[in-house]
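Some structures to go through are shown next.
Please treat every number below as a calculation from the coordinates, not as lab data. The shown structure was predicted, so the numbers you read here are calculated from the model rather than taken from an experiment. Cβ atoms are built from the backbone, for glycine too; each structure is taken alone.
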Structure I
Amino acid sequence: MLRSMYAGVAGLKTHQTKMDVIGNNIANVNTTSYKSQSISFSDLMYQTTQNASGATATTGGVNARQIGLGAKSGAISTAISTQGATQTTNNPFDLMITGKSFFVVNNGTSDEYTRDGSFYVDGSGNLAMQSTGYYVYGWTAQTDATTGVTSINQNSGLGKLQVMSKEFMTYAPEGTTAAVISGNIDAKDANVTSSAGKTVTLEFYDNLGYLYTAEFTLKNTAKDNQYTLALTDVLDSTGKTVGTDQLGNIKLGDSYSMASGTSVSTYDPAGNVVFTGTGAATVTSTGTVDTTNLANLQKIYGQSDLSAYTDDKYNISKDGSITFYNATTDKTVTLNYNPTTGKISSPTAKVSMDFVNDVGSGLKAFTDIDIDLSTTTNLNSSGTSTIQASKGDLKNNNTGRKLGTMTGITVATDGKINATYSNGQTRLLGQIAVAEFANASGLEKAGDNLYSSTLNSGDPTVQDVTSDAGSISTGVLEMSNVDLSNEFTNMITAQRGFQANSRIITVSDTLLEELTNLKR
């Protein structure tokens, strides 16, 4: 009699626990990235009144006689791998992981893990959780001092991501170092054949970010398929000329480059370059070919005679290659075209506008500009020339730029954080790290949408979110994966189960009452 009553009590307790789980799920139906839970029951224990016996020669075996003593909570599992729906917020710092990974955050003493990507940038410029202020961890971008390439080193260790420091609020200007003159020169173009010639303009930046315009004059000569390109003026952004004195210090001439047969040990663009190997020698990175350095240059570049470049200016690049520039004060280059094909036949190398030797002339911020004429042609185009100049090389690199201010921050699908600037540049700031677990359902819920690792979850594997074909979306959050229709159904079964177990107790009580009435 009492066994059934206590079985009913155990059933009430387990169904009450089920209601607790259901109630928690429903309460978190709108909690960001909440993962629903479910409970399963197991029978509690049994009282054996007779043990099982085996068969004999004369009788068969007898099964054990056991009376159950109720139910208990078997397991409470979390639907950790079920993706929640997407909620659009349009906040650039609201992030959602698609996949099995977790964001890594730090509470000041240890790492925690979350699917809640509602982040913000704090007063120090660090990416952090809105609800707790815990820092979001990842890898900070590193710039190679030699190559200038910025990249992510995922072996450098995790740390907080400072995305809006004073260092990143601006993007430094850079001088233009390459230009392209392209298009067609028509031999019957009236502008080209006139005494004034045709004007070709080239905009370029100096190292301080100021914009200038170089004016060239294109004229024909007495020879067929031959033209002259002369630098006539340089104007600032207001249209004011730099002046005759300054213009006199700018040179325009042919250039020639050759690679080094030896390696560079140390490189200083403002000082010395040290070469090692068979051509071991030390020369200045920029200078003029003269009797002082001629022998060393011949040794470094494996040339028996470079005397043809005496009095020419040279620049040595980081890779050790050298470029010689015609250092005369002449500002005119002669262009020759193949009369059969219309393609340019000379100069075959790039033409250089030379400012480097003019450090005392007021043009200190200017950089040499290598002008590529290889795409120009000399064909019939109905008497109109289409020749024009643009900054940057044929791949639109080395265009130069003005000073840029940060205009926004974007997070790519692989978690890389980039800053965009008003001068059209982008800068890699860092990458958000994610963690995966061998048994994510073994994580322990720590509240505030956080999880802690346990012995059964395994150690976290910190990686790029794309390592398991996952991705990060911006401007959206992952919603709760609670299914209300399922929860209401479970609530009905829990209610009926609770009612049924309560009937066990009331019926048992009735039986006990009948038993006590036997004495009357």
Structure II
Amino acid sequence: MYEIIIKNGRIIDGAGNPWYHGEVAVSDGKIKKISHRIEVEAKRIIDASGLIIVPGFIDAHSHGDHSALVHRAMENLIHQGITSIVAGQCGSTPAPMSDKSRAQAQKRLDAWLPEGYALEITWSSFDEYLKLMEKEGLGPNIAHVVGHGAIRAAAMGYEARDPTGTELEAMRKLTEEAMESGAYGLSTGLIYPPGIYAKTPEIIELAKVAAKYGGIYDSHIRGEGRSLMSSLKEALEIGEKAGIPVQISHHKIASKSIWGQSVETLRMFEEVRARGVDVTVDQYPYKAGSTSLMTLLPPWAHDGGNEAALERLGDTELRKKMRKEIEEGIPGWENFAGELGWENVYVTSVKTDENKAVEGMNLVEIKEHRGVKDEFTALYELLLEEEGAAGMVIFYGEEGDVKRIMQSPLHMVGTDAGACNIEGPFRKGKPHPRHYGTYPKILGLYVREEKTLRLEEAIRKMTSFPAQRFGILDRGILRPGMWADVTILNHETVIDNSTYKEPHQFPTGIDYVIVNGEVTIDEGKYTGALAGKTLRKL
């Protein structure tokens, strides 16, 4: 007797093959049999008539690791059909940790946690962090990459300088410890402190360590606007010199001045692949991004960490310098406000009740709401009042670039999302709709309605491709012997419902989600199961 048999559906196996009629039997957390007809009893029969059976989606770009210790269910991801996430992107991971980085990390965590939640950062090594993750179950499985920013901060704090020889060796050892503990690769966030201060040779040295363990180099590059091409060339140089596969995080064309340049970026990727540089990309299907509001400040303002940045914001003369550099730009700096305009920068979250009214407003509207003379003043005052703990959405893109990147064979899907929920303490602010809608939006809008992608190809980009890319080789495809991570969806109704103004809405059309053989979404509703595991690279 099997535990579950899924009957009467159409199967898309994740490899890009055409759909076929079939049934799937599950026991002991694994797929036991796939056949046109399975005539064996089961504890549970799931009738998939009119539905499509696919591998559980693997999110190639996630920030769920920051919240999973206190919000293990991650309902917003499970409801999208996601059964595994690759977390730790953009150089930011909860480990490694040291006395040089712990205090600032604890303050950031305290600022993020909902009222009534507390978590003390007691771990130091990557292995200690993973062991803490393993103590309880999760909604989806989590595979971790290790962040260069966390490594740099643990070795030398948040200072804007090159590492000493001793510090660089400490960074190598921290990278090695993480890889030996099961990290799937090394990530960088080169617009964020302290990664923004790192030069190319430093990153090459750490990427070489990750390469020894079969890892991947996953980069939020230095610029996705006017400096896009030079930033991509740096990432490719790191991959080539370190001998490591390169993943370009959330590839986008993030400035009106370069709309259409995806033609050039995709051509460049094909050219470097022809000479042996292994590069792929992930993308979420939106024309806006999201990050910390502090990112609007010039790089030097962050030297020494968040408290030092807030002190500088209180200095009238330094405010003038920040204003000048935002207005005029600095070569190589991702200057969101200067390039995109204040009207395209929206505040998504604050921590104080006094400023809740500005969530969902852009900086022009916030200036008027606060009755101050300009957007710079509104920004500086808001950041000081929120102690830097404010989020933003930035509108930058063009639909043609989104579709062109999506259609590339080098593209896979990632949410760039953390964990949240439509109710309770983790319903916070107005997060980017990618948190709830990434996968259903592609399936509903770009596959069913606009036919930008074939359904089988979209499923490949969501399943076997990220599994292959990161080395999660026992998931991502429907085959006997694989872990039973399965999503069952209605292709006629699947769609996202989350919007920028009303983001906290689950999608439609994801009827069942099975994680490691346990039903986690049942007829569209979360069962409360925490069947996910902490994955370690072998």
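Observations
- Ranked by mean projected area of the Cα convex hull in nm², for residues 21-164 alone, structures I, II are topped by I, which has the highest value.
- Looking across I, II, the calculation of distance in nm of label points 7 Å out along Cα→Cβ at positions 149 and 189 that yields 0.2 traces back to II.
- Top of I, II by mean count of other Cβ atoms within 10 Å over residues 85-92, largest first: II
- The maximum of Kirkwood radius over Cα pairs in Å over structures I, II, that is, the highest value, falls on I.
- Answer label among I, II for the case where helix-only ellipticity at 222 nm (-39500 (n - 2.57) for each DSSP H run of 4 or more, over all residues; to 500), calculated from the coordinates, equals -9000: II
- Entry that produces 27.0 once mean count of other Cβ atoms within 10 Å over residues 181-188 is calculated, selected from I, II: II
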